[in-house]
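The data blocks that follow each hold one structure.
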Structure 1
Amino acid sequence: MVSLSRLRIVLCRPSHPGNIGAAARAMKAMGLADLRLVAPERYPAPEAQWMATNAGDVLENARLHGSLGEAIADCTAAFALSARPREWSTQVLDARAAAARAVELGGKLAFVFGNESAGLTNDEMLACQYLVHIPANPEFTSLNLAQAVQIVAYEVFMASGHVSLEEKKEKPATVADLEGLYAHLEQAATESKFFDPASGSKLPTRLRRLFSRIGMEREEVNILRGLLNALQDPKSK
């Protein structure tokens, strides 16, 4: 599992403080905390706090820089987010591939985003080692700054191995549990005249297929069998 503390998000000349706050929120949701702001037009500003919601700590710890070079001086590599043509870089990656590449590299790394309307300048592009694009509808490729940060942060989070799906606590049904359920279903279907064993019906086989696709838990089997018992003997309620 790769540490996310060595990854930073750099926003170059952001014009709307609300986007700074929304970017901070996107970062915190994906485990990122190192936010760098290069010559923001208006910051600090209340709009940033409003949009950050519960990510105020990311804003409070954000560092301001006068230039991109200063913001990434201690990084071993920087990834520029842009839809510019390939001639701007020999290493062009989509966001997912860039995230995978980032977690492979050593040292501190930066994902660099440009101004909302103008993007990154030529010099800012050339200061980065990788060019990254976010695949989108070719008829409308425009993404809000904070949305772009969210996508990249998500891809980095996934690539870093920080996803840990909780192991199911419920006990899965055993083969014996399922066989008991199948027998019980067939018995109930026969007693209710819904199924005639001599008819050659494929009902038992179809029921097996149905429940085998579900991946049942033992508690679920018990619930179904309890329901069948109640239906078979209404007086037992």
Structure 2
Amino acid sequence: MDVPLPVEPPKQIQASAWTIVEYLQREGWASVKDLEDLLGLTRTAVREHLATLEAGGYLEKRTVHSGVGRPHLEYANSEQARSLFNCHCGSLAVTLLGEISSLVTAETLVGLMSRVSEKVALDYSSHMQTTDVRSRVNELAVLMQRQGIICSVHTEAGRDYMRLELFNCPYHELAAEHPQICDMDRDMISQAVGAPVELLDCIMEDAGSCNFGFQLNPSPERIVQE
């Protein structure tokens, strides 16, 4: 399930070129042919967009050798482009959490984060209409998209299991300084959806996305209620 991305492009980038940046944020590396198919444009037009994005510092590229034939180039978002999709908490939040952690015990800090995750989960839950886990994961993805978090939902064929994949970190600056934030986010998602959650991959550990795995059909009492 994909929802249009809420991130606004820089003014100097055309809408069709920005579509490339959005696509690469989700998919990682892509060839010119991939982007031709995506945009429905000619190879020349795609290359013009790529040249503009590369000149602006939004792309990185690599040469790929695959079987018979000439090597070809693939493109991915640069760190500058990826940073546009971060949900910035700002230096104030980073400093504030740092000060709190210096004033309280580790146990107290964990308890504080637990209460925060529960309150955020309650807020998400108040906007959900369903009780089954599969539907709540989809609802949560829509709510996150509205807050600028790029995500997709994946269902594992033949299994009572699904994944919520986040392509940008909602607490990037905070998590860089305080890794406990990732545990708080996992607990919040678990409480909002009402199912056990595994953090399978994490952007803060150099993965391309954060992946949360859900076991479907848990007991209904796990769902957070107001």
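Of structures 1, 2, which gives 21.7 when Kirkwood radius over Cα pairs in Å is computed from the coordinates?
1
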> From 1, 2, which structure was mean count of other Cβ atoms within 10 Å over residues 125-132 = 20.5 calculated on?
Replying inline: 1
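When mean count of other Cβ atoms within 10 Å over residues 117-124 is compared over structures 1, 2, which one is greatest? Let's see the in-between values first.
Details: 1: 14.6; 2: 17.2.
Comparing 1, 2 by mean count of other Cβ atoms within 10 Å over residues 117-124, the maximum is at 2.
Each value in this text was obtained by applying a stated rule to the coordinates, not by laboratory testing. Note that the coordinates shown come from a computational prediction; the quantities given were computed from them, not determined experimentally. Cβ atoms are built from the backbone, for glycine too; each structure is taken alone.
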